[in-house]
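Where a number appears in this text, it was derived from the coordinates with a stated rule and is not lab data. These figures come from a predicted structure and were not determined experimentally.
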Structure 1
Amino acid sequence: MLCQPATASDFRVIDGDTVEVGGETIRLCCVDTPEIRGKCEAEKRLAVLAKRRVASLMAGNSFTVDRSTQKIGRYGRTIASIRMMGSTLSGILIAEGYGRPYSGGRRSS
């Protein structure tokens, strides 16, 4: 199914750009957030804030998983967009400063 509505009970936040919805691991497209296992304490603190923000947004809103890219990432995660409140979760995270635009591949700090 390309687009699937979901509810708050259907998800688990792994980190700021990875969630599990209905047992499927999803890497949010178009955003990169700090890593929980980051290189420094500052990065780890920012990663925890991003993870908490994703959890609060998903718990408080209905959302739809859009798999129209039909891609699987290098770690076996589905690359998808989560849509809510007339926007994408990735767009909200970028606008609020929790992540930066990302188009795939490795990035330097």
Structure 2
Amino acid sequence: MRDLTTEAEADAPFREATCVLLKHGAHCPISRAARAELEAFAERHPDVPVYRVEVTEHRALSDALAARLGVEHQSPQAFVLRDGAPAWHAAHFDITADGLERRVRE
């Protein structure tokens, strides 16, 4: 799992064939639940690249990602990217390890 903190680092997920990206808040209990689901997914699928952006500290990066992804910002928010484009996204309690697994394997 890789934390993204700069726009240069944020190019990495867009170069992957398939990956997961999570935008989350550091102090939000809903984000905490989403991070736990992401960590469970990552543990079960070490072959899938996983990226995280903490939106409170890196708001400009979060906004740049929202614009690049073409999806209005929410937090927490998870994406499955395929060849640099969002193939699926979910927010809040819709972010689950099982849901990520289904979408990555589609």
Item to check | relative contact order in percent (Cα under 8 Å, 6 or more apart) from the coordinates reads 37; which among 1, 2 | outcome: 2
Checklist outcome for this item: Calculated from one of 1, 2, Cα extents along the principal axes in Å reads 38, 28, 24, and the structure in question is 1
Checklist entry - Which structure, out of 1, 2, was helix-only ellipticity at 222 nm (-39500 (n - 2.57) for each DSSP H run of 4 or more, over all residues; to 500) derived from, given a value of -8000? => result 1
